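Where a number appears in this text, it was derived from the coordinates with a stated rule and is not lab data. The structure displayed is predicted, hence computed values, not measured ones. Cβ atoms are built from the backbone, for glycine too; each structure is taken alone.
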Structure I
Amino acid sequence: MAAENKERYFNFPIQLLDGFLIDSKTCLNNIIDYAIYSHSLVLEFGDDEFDLMKASASFFNVSLGSVIISYENGKELFNSIEEGSPKVGLNVSIFWDFYKNSKSEFEKVTLLAFLAIKSIIGKKPYWKVTNNYWLSRMDGKVKSVQEEKELTNEIRKYATEYQTKKIKKHLHLYWGLKDYSRYTRGFYVSFKLSLEQLVYVAEKRRETTKERSYKHQQQEALKKALQKLKENGSK
């Protein structure tokens, strides 16, 4: 159906990950239809929209079963998702690995976890993430849930400390993730920095935060002291 091309990515909005653990094949079909359709919109040469769809599929080395069906599905998905929604790119070789081969639920979860973090980091070298935000993106949600009960049953069962640590460890070993969480609310993540670099920026930010907190405490103490002096002076 397709030739692997490690240089290309299917770009799609995070909402298309919704229900991945229930029916991954449908989600993957939606991802490829969306990615090919959205790419066809930037092409300039073609007699009609179906020619552009074919050209886009050719760009990704994809042979569509039905150009019309993929076009209609891609168009519907494209028009149904709010403009400006967070997107993420999935390497085509990884896509076809999950499309063609049987995967365990945990393998699917780690793919969701990887894509969720990528969608949050974007082009930044690193970012600070909370578990709720991370799990929400794994669930195909744009914004972070406030409570775990707002997650779907399929994702909520991975919201324990044991499971999140297990997922992070797997991403570190096999997906190139660096993460750090000493004395922080949430955790820092990066695919670009080394662990040493990530630790440095995290500790630097923590030190800066402590300094700001201390200065704020000093200012508040000064205000109270001056107010007390003023009150005593007026007596």
Structure II
Amino acid sequence: MKQLRIHYFQHVAFEDLGYIEIWAKENNHLLTVTKFYETHYLPELADIDWLIVLGGPMSVYENNKFPWLKDEVEFIQKAIQANKTVIGICLGAQIIASALGANVYPNIKKEIGWFPLNKTEAGQKQYLLKDLPDTFTTFHWHGDTFDLPKDAIHLLQSDICSNQAFLYKKNVLGLQFHLEAISQTINSMTKNCKHELVKDDYIQTIDEIVNQTEFFISSNKYLESILNKLSVEEVN
């Protein structure tokens, strides 16, 4: 596998790469980071192969509160134009959707916990998802959703959130959910965002979230498959 220069955007200290860091180190990829919650810089596009945009509790449309969002969206647009592989997770998927001109807005309900996803008809035919079953359970923590960007392929959906994943061209992937979650991820998110865990139809309790550990292994395995396929696409 070709060694990749992977840069990632991190929005809060408690949402990190999770399993992606494990995968990157196992495959000898290089990792650099922009931490928007600290004094930060944006890399030169020529210095990176992949850009990974992580999650966070903020919203794409909160530019007044988080002025760096404008610069982030513009950088993502340039990365897409430069044909870089760009992967967004949760907020990251929403930011990529916005960078591609789609609307981002509050969903009718929040989805927090371990819930099933279903492949769309297009998702069932998509090579990137070949090793994923048509229905599988993974971790969610989102209140916003987005319209499908123009010319993007709709890959996955859930009962309460239609646009859960999309692919733009062959190398821009938006994932509204958290295949990268490991136990540390879950513990950090429940600790820092526990005020969101109110009783609702699609919000699980802390006990329900932390005790469904059987889904970590399958989620990470599915993400490994996707990342490996994107790596092959990078070489080709």
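A few notes on this one:
- The maximum of mean count of other Cβ atoms within 10 Å over residues 82-89 over structures I, II, that is, the highest value, falls on II.
- Comparing mean count of other Cβ atoms within 10 Å over residues 18-25 across structures I, II, the highest figure is found for II.
- Structure (I, II) behind the derived value 24, 17, 11 of semi-axes √(5λ) of the Cα gyration tensor in Å, for residues 42-121 alone: II
- Label whose coordinates, when helix-only ellipticity at 222 nm (-39500 (n - 2.57) for each DSSP H run of 4 or more, over all residues; to 500) is calculated, return -9500 (choices I, II): II
- Across the set I, II, FRET efficiency 1/(1 + (r/R0)^6) of positions 58 and 98 (r between Cβ atoms, R0 = 25 Å, to 0.05) reaches its highest value in structure II.
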